[in-house]
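There are structures below to look over.
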Structure I
Amino acid sequence: MRRLIAMCAALLAATAFVSPARAALDSPYERGPDPTLASIQAVSGPFAVTRTVVPAGSGTGFNRGTLYYPTDTSQGTFGGVVVIPGFTEPESTMSWYGPRLASQGFVVFTLEPNTVLDFPDARADQMLAALTYLTTKSAAKDRVDPARLSVLGHSMGGGATFRVAQRKPDLKTAVAMAPWHTEFNWSNVKVPMFVFGSDNDFIAPAGSMASSFFTSITPAEKAYLLLKNQGHMAYIFENTTIAQYTITWLKRFLDDDTRYSPFLCPAPAASAVISQYKDTCPV
């Protein structure tokens, strides 16, 4: 009996010792309540959102856009995300990401390209300029953490995210959706990347672009999701699967919020909406 009591006491002491250490590992950038699958998939998250139009001429190096950010100022600053559409696409095609992401606890800046015919590297220049504006001059400059920034883009905008990640290695993460670019080797990109592809994409075929780009990058963490029965334009329409994994990835790597790790690892199996999923299983 004495031996059993001693063992229990030792176990309690070990638990008391470990608990503060585990608490210290919690991210100071956690925003919002503990996540559930329903909360991540919801059209609106826990934060009320303000929308502010950014007219042309407000900054240098980009055209115009729209800011979306939480009204809550009690939880500190938020991670910032600049979003740009693809070839021939206006800002409006990506506008659904603004309130959807901002309501989950991000400052989001959706851009109108200088021209809808801009190629990826020109779009990358605009995204970099928009990141500077977002953190220094925008109406949300006091709401966004300049040390926690990300970019998200579709098609040639997706190709632009790779270029931004290459040129700005202090970027926390990036999300590329059906990326298109004439460069195929991104081995010098070290930023954690989430790459979407579509199995019916004939504009930026996933095998030669999204999957190939994903394979070439060598960051500590990366993931690739191939949408099932979807084409190149799937990303300009509200989509629960796209939103779920975008939010989860940004939470995990922009906010360093490990509460979201279980929604990425173990990797999801193939399903009615996912043809393939590959990742480094972040923990």
Structure II
Amino acid sequence: MHTLVIDTSYGSTVGIVGHEPISESDSRTHVERLQADIAAAFRHASAGPHDLERIIVGTGPAPFTGLRAGIVTAQALAFATGAIIIPQDDLTPNAALMHAAHRHDPRLRDVLDYNAISRFTGRDIGVTLALNDARRKQLYFTLTMDHDGLETPTVLIDMDIDRPDAIADRVQDALDELRERHPQHAITLDIIGHGARKYADAWQSLDAQNILDTSPLDLGASGMELFAHTAIRHNQATDPAGIEPLYLRRPDVSVPNPLKHVLGHAPTKGNAA
């Protein structure tokens, strides 16, 4: 039995765990390509839809249209095949990737430069600012902390959306508070996710150890395996109809205003001649 990953939070990535994923970086066409890419992923794994055991679907945070397309596709496959469906936000795996990188996880050795990433010691506290590009000069983000040996990172700032400079101020406040509470520990900051390099000027005051403009789903089969492992470990299977996308911002579409009278006044009264 197989696990299918579908994520449309940044372009699209689909694939069967254990095989190379198929990615579309052009957000203008990835929705149209989604069905064909899923079919290709099954062919690469010599599998079919009814060989699925589970579907892991990315729930964002991300912009409206593409995210909705990926979730609806995953829901339809789950209903049609009976596979269980597991939702996974797209920021937690970014933090998990940094967590694994600092432990020099051998599964990621071929896709990450461990010469540039220090290994955690028992006295380190690693803080990760995980990002996804929200466009409009904004970023989705969350801030987490982990110690060596800690199974689940501690959330310092819940998922939110903000401007890069405002995010930097909020992260600095959290780091200052953390250093006051743990003066005996070395505290390091890593920044990871789409948009990290785009807004690098905003992070200069934070003295980040690493700034990686990537996510697990950019790192081929090993990264997709980490994404799936994070979902299975931290989330429960749910009713397909219960999957909710994380937008964190109102959609661009809106209900139009009522139409105005063409003549700008009430109809003429009185009897017709």
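What follows is calculated from the coordinates using simple rules that are stated; it is not laboratory data. These figures come from a predicted structure and were not determined experimentally. Cβ atoms are built from the backbone, for glycine too; each structure is taken alone.
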Please compute mean count of other Cβ atoms within 10 Å over residues 89-96 for structures I, II and give me the label with the greatest value. II
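Using mean count of other Cβ atoms within 10 Å over residues 49-56 as the calculated read-out, with 18.0 as its value, let me know the right label among I, II.
On the way: I: 14.5; II: 18.0.
The read-out comes from structure II.
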Source structure (of I, II) for relative contact order in percent (Cα under 8 Å, 6 or more apart), computed value 16: I
Mean count of other Cβ atoms within 10 Å over residues 81-88: greatest across I, II for structure I
Looking just at volume of the Cα convex hull per residue in Å³, which of the labels I, II belongs to the structure with the highest value? II
